[in-house]
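Each structure below appears as structure tokens.
Values in this text are rule-based calculations from the coordinates and carry no lab data. These figures come from a predicted structure and were not determined experimentally. Cβ atoms are built from the backbone, for glycine too; each structure is taken alone.
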Structure 1
């Protein structure tokens, strides 16, 4: 079992690896108790005898049990502080969509503003991340983000992830992990889908606004012997809805994944997976506030309801994990993605073209290949436990006909940008963990990234690719100190880089190709009582430059130097055996450094966000969750004279499982608030206006939305 926490009587702690192995060294001879725990399993207390100068081996099998925060240990050496909370949250929180799984990250907020098919806008740690510029997202090691994308750098469409397949989520904030490079500025999020299904599942959902969804997970092959275990399962979903807008969104999405997993003994694992995804939708777009206030349109109306698009993605992946007799652990991962994107948008209406309107079309086709290899080995250093990891790999994106054009779904007018992109990222890292004592551990690492950017501008008549390349070294140094089994203090320091689009790199303004990002986190996590976990962090991020390629206009915008700092506070409390409470509060100050005071606000950077709720889980199959999410008002322009409205929403989910059936009822926006999901300060002109107007344009958030589901397990 991967990720179990093991403590021994000396006070030392450790975690099991992907092979379920753990190791303690330099233990004096004597009688000890191993305390082995894992969230969702019953803690095992195993007596062991350590003999002088001998290697002792013990095998421990944990039994599944209800969730108990008393099982969570915070003094293990290589257990991420944030992931301690994440492992709790994924057991507690209801997950009904790929949006829900992203919200597991404390402080992360999302907004959808294009009919449900476009990647969500993401906010975290004072960043308007747009669709993925400053957060690295992966599924089973396959990067979700699309670099140098038609809509903008780092575009992360997670809709190919079937939520029922998610088993684990690993994440952390800041540029402190050497295994993460490109895009991992504010955070990284790694989703892992189920390796084995315990049971088959068929599910049907129905909700307001003509919403229907069917999903299933079925074991096709399932063999288990003493020498080998293997399983092949298929998972699929089909989702459709007209949405709550006056013009039906006609959203359709289909997902299919097949995953084969086999173990030879306990030392060798092979995982092969393939998936395909297709989505089509219409959208009503962002609406100007003045049009709603004047009564020209309603809150769920549109100025141009012909927005929308279609996108598809196919992934193939193979991973090989091996535990060698020399005690080295290796992982080799190879993946390929085939991707297509086609989006129609109109943000300014009749600003540039008072006759035909300002509809634009963004499209691309791409092939992405990638490979990563790692090798890790524990060893002894002056009687201290250490672990060394080496890693290297590459990612290559070949993008054909990446285009921004003036076009409607029926008429093409002209291309604004058009060409081919070839972007390569080769990387290496070395990661060193050392337990300086039973209480103090150190992580020192070094990462090197080398980028090659190539772009052929078809509109300029270029036959050759313009080229640019550069490398960057990113050092990290992290400490953790556990003065008592109830308190863990951590200090993370690291240098990363702000990822830039190929078209930004080759623009004359972008002289600093890979501007540095420098971060520090200081915090602690503690358990004052067995069933209460509190975590707080004081953090700071400095960015030397934030160039942005604006895909909607085909231009480059330099953001300049910036500083973000804040406080994150999280708490998880088990009130009784079946009732849990969680709370996250995030306070942030984001400013542009080189601008005059009062004109240095970073547009749409959240200053305060909070989520929390109560969750009940009983032994008789009943569970329920009542949750809130809140984001405060935030500046929509540099002088804060225009603000994006905040909101406070209540959501709820009720489940009841009886035998092989599970019944679910969920509600979003229970108070039926009028709220704005995505908001921008945009200059636009309506058809009969004499002059343009700059004001808030927004996508209205969902009204009260009720959905029911029935699942059958067999």
Structure 2
């Protein structure tokens, strides 16, 4: 969408008389003993953001381009001719300042009021904005707050809560002077699972920037970070309802900018303190025991595609080998071609009777299945698109178009997002769920693309236009309608793609692909991290991975000319370590293990790799108080040898033509680890050795760091059982433990006096 950007900052800087680059010159400051913020009185610019404790100054005032806000209108709308240029700034109290930009010379036009306050105890600042006298201006969005001139923190890591989490090392990598600055933008709720990003020095681990928001009502917004060679800029883009009848706009939430010491785990703990007090945790389906009994007992998910013989039969096989519950996440069961024929799912491609019999047989053998149905896409080329007159209920762009997009590279037929807020789509989708659960006896639905968020500009849909919180509210209404229709006879669940705090009250299960990110994104300067787990692990169940030992499958309903000869045949052995790494990550990150494209022949051809999955599933099953119900803690520093492994970048389904695998080489640790506190005050250290050699794990654990009593017992949980290791009776506990090749364990610390301090 092309926009006319109102560079108010430029006009303001040409209106005011001079720029004072000295924060002590004509400034007003607020200071809580931890943070000090200074604002230039003549312009209202933020010219100093300082950590009082360390005297570290985050911004260079000479680089601060403008005031901390911008107003943006769409190209089709008239620009705002009269901009507020008169500044009034007042210190409301020792911890708060109000800045007001008014029209000069009694001209008409908008005015802007910004209120910034400091926390009484923490190194946090809270930012609010209000726009008055909007009149008939169609303001599309307001960027606020904008933090200009952020200095290079050195050895920078940017932690982003994009679904499970992403850590971008050196975000200004390869930037050179004169190059276009690099901008990262994430939508929330949606691509960001939480309202959190953090920027810090990975070596110094002090004076980091904590960048968050406290929206509890799920309003759409964008977070952005822009980097050039020396400085960076941060802002939130707040999306207004696109309505010329609005005269005043003020977001119901505050932006939060603070300072912190540590790394992404430290930032996660800060965010958790706020997050677990919000409605999504109070209403968490997992925490409140509203999920089906079989779901938390799941030892392994298999993610297979096609007819029941390729899905449920394989799940039954793995369950018999494992001796624990295995359930199936079932793609391509439906009557339509994947990624173009939605939502014409019914009847199943193998026929009603065969499908129901296979599901029933699987149930009798203890295997549950959830079936794929995209949560909002409709194929434009389908008969139902025309017959049911779907187009009026699709998501509309600001210029009246839609968001049609071609995902299917084999048929080139588009899909179009339907508006989640319309009763039309809610009735359509809930009826489909009713059919596949009540009539076909499945155990639930996987709602693809669930944790995403579209902005719709169709005034006939009955929701706010553009900005608003109607998408998540619409999803809430949809899942409520589904649950009102479906029978509890098969103990159904609703799962969704991604993860997100705004969906924890509505979904039972979240599929995150982050453990296998390299398989679809390749190798670069970022790595997946369990940021979401560090905040919400005990409030949401996660699963999912592209982790596979075979080449991708190919949908039988796609054009035969693109069908590869190697579909679902064994991948070369040099990619085995990638599979082990993916499984190890999921294990130590507290996820339900998942294998894509499992086949019984792998137990012979890839025996060591399948044995590793069975080993970790059994170990995990004995340690659910940590790996399912526990709270994430920082793990003691554990030295691990590094090994170079081959990485395959490969889709879950085949490429259009030619070689479907891109090969990378990267270095990874041989030992993966994490720490978890149980609700009864015990501590579990999860370990996974992906090397083909025995490794001895050595570390020192501080009992005070985990609020453990100084005396207690230590056990080791493995796939074979739980064995006593030794007693401990000191503040510092030294562990030296050999871990067999390609194996997992959980070291369990049971204090003499258990102390429950989960937060």
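For which of 1, 2 does helix-only ellipticity at 222 nm (-39500 (n - 2.57) for each DSSP H run of 4 or more, over all residues; to 500), calculated from the coordinates, equal -1000?
On the way: 1: -1000; 2: -5000.
It was calculated from structure 1.
Taking 4.7 as the value of distance in nm of label points 7 Å out along Cα→Cβ at positions 423 and 439 derived from one of the structures shown (1, 2), identify that structure. Could the numbers behind the result be given before it?
Details: 1: 4.7; 2: 2.3.
Here the read-out was taken from 1.
Here Rg and Dmax of the Cα atoms in Å has been calculated and equals 25.7, 90, so which of 1, 2 was it run on?
1
So if we calculate Kirkwood radius over Cα pairs in Å, for residues 295-566 alone for every structure here (1, 2), which label has the highest result?
Numbers: 1: 22.9; 2: 19.6.
Answer by largest value of Kirkwood radius over Cα pairs in Å, for residues 295-566 alone: 1.
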